[in-house]
Structures are given as C-alpha cells and as structure tokens.
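In what follows, structures are represented as structure tokens.
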Structure 1
Amino acid sequence: MGNGRRAGTYARPDPCVYADDRAERLAAATEQRLQVGRVFWLTLGLNALVALSKAGYGYVSGSLTLGTDSLHSMLDASSNVLALLSLRWSAAPADERHPYGRQKIEIVAALGIGVLIVGGLFEFAEAAVRGLLVHRTPPRVGWGGFAIVIGTMVINFFVTRYEHRKGHELGSELLHADARHTQSDLYASAAVVASFLAVRAGITWADSVATLMLVGLIGHAAWEVFRDNVPVLIDAARLDPVGVAELARGVAGVSNVHRVRSRGMRRAVELDLHLEVAADMSVAEAHRLALQIEREVKVKFPEVSDVVIHIEPETPRA
C-alpha cells in the first residue's frame, strides 16, 4: 500500500476542508448566544416587576410568607443577571490556554443559580421557624394581595414555559436551569395564596407554616439544577458508547473499535474514538476513513461538535 506512516496516527479533519464548516458553527453559536441573551433580558424585566410587587405588598400587609417569597423572586432576577454575565464570558474564543473554549462557564453559572436557590432555602427555613416560635400579629390580607400574587403567578407561568421552550430550541442548559428556578417561585406563590386564605379564615399560624412548606419545593428545584449540571463538570459520558462503536464498525475498513469516550455539554459533545484498521493501510486511506466516520457520527449524533479518531493497527488474532 502507500509508503506513509502507518497506524498509531491521530487522523483529524483537514482544516482547509472544514474551514467553512467551522465558520458556520461559529456564526451559529454567536446567534445562539444572542437569542439566549434576549430571553434573559425579557425575563429579567418580568422577574424584577414580580419581586417589587411582592415586596411592596408584603411590607404593607405584614405577610411573612409574601415577604419571604419576594426574596425568592429577587433571586430569580439575580440569576438572570448572572446568566447574562456568563453569556458574555463564554463568548470569548478558544485560545492557547483554553483550547476548548469557555462554554463550561455557562454550566458554572447554572450551578450558581442552584446555589442561589439553596440560599433562598435557608432564608425560608429561618423565617418559618421564627414565625412559629415568636408570637406575631397575623398579616392584613386584602383582595389586593390576592390580585398581586395571582398576577405574579401568571407572569411566572409565562416565564417558565417561555424559558423551557427556548431552552429546547436553543439547546441552552442555562435557560433550563433558570426556568426551574422560576418554576419553584410559581409553587411558592401558590403556597402564599393558600396561606392568605387560611389567615382570612382565622388560622393565624398559617403564614409561618406555608413558609415552611416552601422549603421542600425550593430544595427539589435546587436538586434538579445540580443533578443536570454537575455531571458536565466532572466529564460524565454524554453518548452511548455501544451505539457509537456499532456505527464505526459498520464503516468498511474498520476492523475493531475498542475505546469510546465522550464528554461536554448537551449541544457541544466531544468524542474520542479508538479503532483498528488493517496494518498495511496507508495514512491517506486512514485519513479518508476517519473523515467518513466523523461525518456519519455527526449525522447520527448532531450534538457532537468535535471528534478525535485514533487509528491503530489491527491486533493479530491468535
């Protein structure tokens, strides 16, 4: 066969061949960040409106539950600011110190949202216990309070659905995390309405009990954020290795596949594939084979953004 170097070569796509493809991916990533940013600017304005409305009526009425719930809404707005900053940081291009770019900053920001949720969790718990142990005057709940809380629930419901939908469309873990944060605020507001009804019925301790119930709801939201994002930071596998190996083995010229590794974000998976070919295959032939496998991998797994294929000589069978 050819007289080039044999197996053991890392076969990667020709930069010239894929220059246009890289430019398209860069343009798509830039547009994706801009769209995600527009979503967060809109939700920031809505969350700020919700937080101010709850805080204002909580102060006037003396409602512990609504005052604490306003803190949760403030955390929603804070998480939007954090998200916008992370999008700016993650837009920096790859360089020598960051050869894979800075996309994981988005994951760090999502975990930051989880930390904010936990912070709110402790605030709720402290306020609830204090309200149960210390006698306090029950809040003065009028129909205006119901109108404000229900109105903010409608806004939060819209924000949650909108962020989830845009998160799926744009493949953004950050939008999904923030949607879950806002969803926990929706549940909290439902508990506020229940406490308002109980207080108006003469159950004075309902305000503190409803606040305590929110702890479980917020804790569950925090767990979901950490569950979805921590595996990315510790390089958990993103693709089924069996499916990738079967695809590679189906390409003519591949004798065996013995190592498949994947990691990365949901929309930017990095794949490392080790395969065996005939010992007399030339470097040029191995290169063409690697390009074919990469194309087929990206068709079957469109979330794959980078593929490294290690070509090795076929192991002699006894």
Structure 2
Amino acid sequence: MIKIVFINTEGKFNENTYLIDGIPLFGSQGSVAVYAIENEGETMLIDTSFSIMARRIISKLKEFDIYPVQKILLTHTHFDHIQGVNRLERLMKDVDIEVFASSNAIKHLKKPNFMNEVFEAKVKPFEDATPLNEGDIIDLNGLELKVLNFFGHTMDSIAVFDKNNRNIFVGDAIMNKRKDYYQATFMPPDFHEPELLATFQKLRDISNELDSISLSHYGVWTGEDFKQIVKDMEEVHFNTKNAIIKWYKENPSLNYIAKQYLATFTPNTDRYKGNDIEELEETMSWFLEGLKRSGLI
C-alpha cells in the first residue's frame, strides 16, 4: 500500500529537492512554496516569492548547504512568483545566475503590469530571461529536467518534470491545496479554461511516471493523495467554478461568497477567522475577475 504523505516541512524531501517557505500571502506560513533542486553542486530555484523574502530564501539555501544558486526558473508571471527575482540577483551579485521562463512570459517580465495590476501588486521589470518551450531540457550537472507548457491558469505557465525523482513542479497550474484549504486556478488576467483542461489531461497522461506533485500554494503531495489530485482535477475545478458563479448570481457581496466558499470547500480551516475573512474576500474578487475576463460570467 502506498503511504499517504503531505510534505509541508521545510527541507529536503527527495534525493535532489528542497522545500522553502516563501511565507506571505497575507503573512501566513505555508502559503507560498519556493523549491530548490540541487545536483552535483549546481542549484536551481523554482519561483522566488516576494522581494521581502529574498534574504530568508538565501538564508535557507545556506542552511541546507546548497548556496549559491546558478539558475532560477519562473513558473509564471504572477507577482507572488516573480517579485523576488531582481532582489535575489542583487543579493547574489557575485554569481552568474541564468533566469528561465516560458517564451510566452518574456514580454510579461519586461512589462509586468499587464499580469499584475489587477492584484494592485508592484513588480519591477526583468529584462534578461532565457525563453523555454515545450520539451526543452534543463541540465543540472546530469539531472535532466523537462519543461512542459501547463497553460490555463495563465498562458505563460510551465511545469518542470523531474523524471529521475518522479516529481513534477506545477506552479499554480493544477490547483492550490493544503490539508485545510483549497484554492481554485481561475485567476485574472489570463485564465483560459480550455487550456486548463488540456493541462489536466497532460498531467494525467504522465501520472504513471510520477509519485508526487509540488504545488506553489503549498507543499508536496505524494502517494494516494497525489493520485486523488489527478483523479479529481476536472471535478474540483467545475464544482468550484459553478458554485462561485451561483453564489455571485444569488448575492454579489464578496463577504457572502467568501462565507459560502468556506462552508462548502474548506469547512475545517482555521485560516480565515474573524476579520481575516477580508483576506478571503480579496481572493474571491480575484476569482470573479478571472471568470469575468475569460467570459465565464
């Protein structure tokens, strides 16, 4: 029987890979995951969290004895994944760091307002990223990592398939899930449902080559938990989307929608108590904007 494991503790979780807590969304631990892959003295960071987390990330890399970083890969261009890249480069100025992103992401890195003004997030432009396309291989001193287009959440989302460790890093492309909380993928401004469904199928097609999935929000799901995510992807998406559209039509109040969301999808969470419901209201506003911009509302 496959052991069920949800990995949310910082540190090494397979032969080559480490989880680092990038902390805030809304200052909450276990919100934003940054991953580091190391092989034979070469390290690649996957996503960068917020700029204020740069020193903490470097401290963790040193603690795990995998500093410095030679490569950074950005899974997509939402602010909570790319904001830290400029500061990390400045703080590691003695290292020649190569930054990778989807070929679709290059224009958004140079002009980040398109992807991030809806969140009222400030992101500095980044000019010098290496474009990646479907099937490209990133070589970490012999550890081959395959790039896959995982469009839908955004049209510049990519996944990293580590066949050797039977793990895949998906950014926000599939879902965001903790033991006590689930968050949908339909964020503005670039959500495309047909592409999301194609991404679900792409993951399902390679799922027999995987034992785990590494989510940006938050942690690593293995064993039967991973299999359940793969099995339920479409059902969870449509249930969430249809419920939010229904609640919006009943009552467009963000407070109403947030309370319905908590009661229906995450009744056991302690993440949004009292005034903290305002944080979830903001997330609901992003969900609605993603649905509206993609023509689903």
Structure 3
Amino acid sequence: MNRPRISRLRVAASLLLAVAALVLAACGKTSPVPTPAQTAGFDQRLHNLLPASVRRSGVLRVGTDASYPPMSSFGPGGRTIIGMEPDLGVQIGHILGVRLQFGNVDFALLRQRVTSAQLDLAISAMTDTPERAKAADFVNYFRTGTSIVVQRGNPAGVTELNDLCGKVVAVESGTTQVDLLARTQANCLNKPIIVKTYPNNSDALLQLRTGQAAAVLNDFPPAVFLVNDVRTRSQYQLASSLQYEPALYGMAVAKNQHGLRDAVQAALEQLLKNGEYSKILAHWHVLDGAVEQITINSGR
C-alpha cells in the first residue's frame, strides 16, 4: 500500500450543463447532432482519426455509472446525466466534431461493454490499473485517492482503514475500493472486514445511511461532495482527511481503437492548454485532481 497522501477539497452542490443520456440502461432525451462545421474549436485532423461509423453517425456512445457526483450523476428529474465528466465530454465533442452521448451503466459492466463494442468509451471515475489495462486502453485525465465515508457522528468510531476490521463495509462492486479492502484484510487477524458489494454507489450508501454498514469507501471527490451537499451533509462525514492510494482515472477505449484513443487524448490536451479543462474542474470544485499532462495507460 502506498503511503496515504493528504489533500483537502471543498465541494458544493452545483449544476451546470445537462448532457443527453443515451438509451443504455436508462432512457433519456437526444438532440440533433451538429455537423463538424457547426462546432466551435473543431479539429478536422482529429475528426479523421475517429472510426468511420462514428464519423457517419456523429455520435460517440459513452457509458458511465451515474451515481457518483460530482463526476457523473443524474440531474433533477432523473433523466439527464450531469457532472464534471459529461462537461468534459461536451468539450471533447466540440473538438472532434461529434456528440458524446452518456448513458447509465453499472460500473462493473462498463469495460465489457467497451471491449464488445457496445460502447465507444467509458468515462466513469475509473481508476487506470495494470489489470484493467490488459483489456482496454485508458486516456488519463484526473488523479485522486480513496476516502472513508461514515455516518454523521461516526457512531462506529472509524478513523482509518484498520478500524474497519470486524465491521461491515458497503462498497460498489468492480471498484478499486474492493481491492483495497482485500489488501487491508491482512491487518485484521481474527476480525476480518465484512465486505458487501452493490451494483452502484447509491445502493452502498443506502446501507450506510440505514445503519446496515459502518462505512463506505469512495473516491475523494464524491466523498467530499456527500459531506458538503445540502441534501446529504446531515447524514455523512469523512472518517478523516486521508486519501488512500491516489491514482489516475482513465477514459476506457477498446484496444483495437487506436485512432479513437489518440483523438480523445489530443482533444483533452487541447482543453488542458486552452484552459477549458481547468474551468470545468473548478466549476465542479475538483481542481485538486487536475493533471498536468494527458497520458495513456499511465496507471501504476
């Protein structure tokens, strides 16, 4: 385990631009696809790197687990997906001359949907790990670690990972937090952590909120969002300000889609250089996770 790095992040509830949800696991609205000439910042060279099917349709199909604000979540009404990642998607689309349509998919299914060509991209606070990179390529765009979320008042007295020994912990299936808990078990001797996994983060948080679990492990930005948002701050708090095992997020692309991968990387590089990347992260109060360079498969 890496030595925990400490970071502080102020997160407030904020809603900006609703992105049309693709009918994948949830239905939603769509709007006309603009032609490349109609999009500001369009780059013909990058557009030409896209698969022919995407150039014809004008659409990149994107999967996300919309239970992870401020990264991606459903907005008011439960039909449109909003957050830092959809906002990045809008700007990527402007450069590539296509529309990124976000649809809600269980996190554990995202990589399989990408590798089977049911999705073009997965953009869902997905940590780039060597194991995951065996099946897909990752365009790295953000860096963060894991935090422990507990009930307001911390009735279980949890302040660090080892305090979870002998306690029930709810966590989203398929996440790096599941792996972190498995490694922590070595410190628990005869009182193992009772790990319960759920299809999405909202289900895991329900277990914590109703007292069925002592803690939930979340990435730091969503964790801080929970404890600051007016709708949830009376229910949750952070066990501490520690971030465990900080790592890079990656946008997942199928291994055989080198052109798409390179186009997305180059588009993000443009957003980083022209300041749009920082503006979006600042709007969603996650600027602490900004990277200085957009890389590919740089996960440890």
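When Rg/Rh (Cα atoms, Kirkwood Rh) is calculated, the result is 0.97; to which of the structures 1, 2, 3 does this value belong?
Values: 1: 1.17; 2: 0.94; 3: 0.97.
Label of the source structure: 3.
For structures 1, 2, 3, calculate Kirkwood radius over Cα pairs in Å, for residues 165-260 alone and state which one comes out highest. Walk me through the numbers on the way to the answer.
Values: 1: 17.4; 2: 14.4; 3: 14.9.
Once Kirkwood radius over Cα pairs in Å, for residues 165-260 alone is tallied for 1, 2, 3, the winner is 1.
Have a look at 1, 2, 3 and say which one yields 3.3 for distance in nm of label points 7 Å out along Cα→Cβ at positions 173 and 237, as calculated. Spell out each step's value before the answer.
On the way: 1: 1.8; 2: 1.2; 3: 3.3.
It traces back to 3.
-23500 is what came out when helix-only ellipticity at 222 nm (-39500 (n - 2.57) for each DSSP H run of 4 or more, over all residues; to 500) was calculated for one structure; which of 1, 2, 3 is it? The partial results should precede the final answer.
Values: 1: -23500; 2: -10500; 3: -8000.
Checking each candidate, the match is 1.
Out of 1, 2, 3, which structure matches 15 when relative contact order in percent (Cα under 8 Å, 6 or more apart) is calculated?
Values: 1: 24; 2: 15; 3: 28.
Working through the options, I get structure 2.
Taken together, the values in this text are just the output of simple stated rules run on the coordinates, not laboratory data. Note that this is a predicted model, so its numbers are computed, not measured. Cβ atoms are built from the backbone, for glycine too; each structure is taken alone.
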